[in-house]
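Structures are listed in the sections that come next.
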Structure 1
Amino acid sequence: MIVVANQKGGVGKTTSTVNLAASLALQGLHVLVVDLDPQGNASTALRVDHHGDVPNVDDVMVDGAPLESVVVRAPDLDGLWCAPASIELAGAEISLVPMVARETRLSKALQAYLPAHESTWGRRLDVVLIDCPPSLGLLTVNAFVAGSEVLIPVQCEYYALEGLGQLLANLELIRAHLNPDLHVSHLLLTMADARTRLSSEVIAQVREHFGDRVLPTAIPRSVRVSEAPSYQQTVLTYDPGSAGARAYLAAAREMILWTEYGSYTQTNKT
C-alpha cells in the first residue's frame, strides 16, 4: 500500500496518483485508488462520481461502512478501482477526534477489503495508492498507518525541498508510535523542464540527497497532463502518446522493477 504524500501543495500529488495508478493498471495490475482529499480531484480524474449521495470514503472513515460498499470500477481502464472522496471528508477531521482507534480506521477497512476484492474479481489486489490531503491531519495519519510505503512527488522548481524535512520528521513519528513498517520507497520528480537550468539543478539536488530512492524518470511539465483532469481523464487515456503519458508509464515500470528486483533494471536481479 503506497501513500502519495507531500505537505507542500502544487507538486503534482493527485496528478501523479491517478496517472501512476492508470499506468500500473496498463501493466496488468489490479490497482485501487483511495481518494482521501475532500476536493475529490483524484475521483474526478478517474471519472468516478463523488457528488451528492454517492457512497464515499467519508462513510467508511466516519460511519464505519465497509470499503467494499464504496469502491467502484474506474470506467476507462480495466484493472482500476477507486474509493471516491467527498466534500464531507472536510468535516471528518473533527468527527474522528473523539473516536476510539481513530488512527487505524482506514487500515482496518483496507484489510477487510482485500479478501473481498479477491473473492469478487478472482485475483488479489496488487497495489493500493492513497491520495492524501496536503496537510498532516487525521486523514493523512490514517493513510500513513494503513500504508507500507510513501511516494513523495517533488516539483522541479525553487524551494523543491521545502517542507520535505518536516514531512520526513512526521513520518518518523508515525514509525515510532503507530506504524514501524512505514518507509519512503520513492521520490518522483514532477514538472521538470529540460530547457531550464533551475530544473536540472533541482533534479541533481534531490538525487544527491535521496540517491536511488528517486525514480530515474522525471515527469516533464506538460500541457496534456494539465488538461486531462478537466476532461475527467488521466493523461494515459487523454493522450497516450504524449510525453507526460510516456513518462508516467516509465515511472510505473521502474516502481515494478524496484519491487521485484531491488533495481531499476531487470538485469541486476540476484
Structure 2
Amino acid sequence: MNKLYLLIQFMLTLQLTYGQTKLCILGTFHNETSKINSQSIYQAINNFKPDIILYEADTVLDIRNNLKGLDAIEFKSIHNYLKLNPKTQILPYDWTGKQKFREKNNYWARIDSMNSQLNIYFSTGHADKLSVTMLEAFSDISSIENELHKEDIETINKPSARKLVELKSKWEYKKLIDMAVSNDTLKKIVPIMQMAQDYWEIRNKEMAQNILMVIKKYPNKRILVQTGNAHKFFIYNELENKQINNNYDIIEYWEE
C-alpha cells in the first residue's frame, strides 16, 4: 500500500515537473536604454530557451526573415534568436481590436486634448489644493518608476518592479479620474480619462486571454511572452490564478 502511494506521488511529481507548460512573461522596453538593448533581451531569451515566443503585435510579422520597419529592440532580439534556433515558433498576441478602438473613439486626438486641458489648468496657478497634491503625488510615483529605465533587464522583471509599475498605473487610470470627478473644472475631461482606462483594461485583458489560448493549444511547452514593461503586471495578475487549472507555471527567465 505504501509502495503504491509512493508510486502515485512520484508520478504526480513527475507530471508537475516535466509535463507542465513553463510561461515566462518578459518585461522589456521598446527602445534601447543604458542597460537594456537587443543583446541583453536576446540573452534573457536564450537563458529561458523557449519553444514558442509571443511578441507584442496585433498582426503576424515576418520577424524571422525581415526587420524592415521593425525598430523595437524586442523584434531585433527575436530575429537574432531565431537565426540560431530556427525551430522556435513565433506568434503575435496583442489585442486585434486596438486600432479599431482608437479610430472609433478618435483616441489620440482626444488624449492630446485632455493633456492640453490639464496643462492649462495646472499652469494658471488657480488649481485647487487637493488636485495639486494628487498631481504631485502622481508625479513623484512616475519619477520613481522612470528610474527603472536605468536598470538592467533582470531588475525590471523583479516582483518589486512589477508592483511599482502597478502602483503608477493605478494612479494614472484611477486616482487621477477620482481627482477630475471631484473638480468642477476638470469634470469635462472625465469621459476622455475613462476612455483611456477602458482601452488600457480591455487591451491587457485581451492580451492575457490570447496568451492563455496559446497555452491551451500548445501544452507542455516553454512559452516566452515579450511585453512592454507597463503591461507585465496586468498580464501576470490575470494569468497567475489560472495556473493550476490550465497546467502551467509562471517563472522568470533566470529560473528553471
Hey, mean projected area of the Cα convex hull in nm² derived from one of 1, 2 reads 17.2; which structure?
2
Among 1, 2, structure where mean count of other Cβ atoms within 10 Å over residues 64-71 as derived comes to 11.1
2
Structure from which 3.5 was derived, distance in nm of label points 7 Å out along Cα→Cβ at positions 56 and 192, options 1, 2:
1
If helix-only ellipticity at 222 nm (-39500 (n - 2.57) for each DSSP H run of 4 or more, over all residues; to 500) comes out at -18000 when worked out from the coordinates, which of 1, 2 was used?
2
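When you work out relative contact order in percent (Cα under 8 Å, 6 or more apart) for each of the structures 1, 2, which one comes out largest? Mind showing how you got there, number by number?
Numbers: 1: 24; 2: 40.
Once relative contact order in percent (Cα under 8 Å, 6 or more apart) is tallied for 1, 2, the winner is 2.
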Note: mean count of other Cβ atoms within 10 Å over residues 48-55 at 15.8, derived from one of structures 1, 2, originates from structure 1
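A value of 11.5 was derived for mean count of other Cβ atoms within 10 Å over residues 120-127; which structure in 1, 2 was it taken from? Let's see the in-between values first.
Numbers: 1: 14.0; 2: 11.5.
Of the options listed, only 2 reproduces it.
Read-outs throughout are calculated quantities, based only on the coordinates presented, and are distinct from any laboratory measurement. Note that this is a predicted model, so its numbers are computed, not measured. Cβ atoms are built from the backbone, for glycine too; each structure is taken alone.
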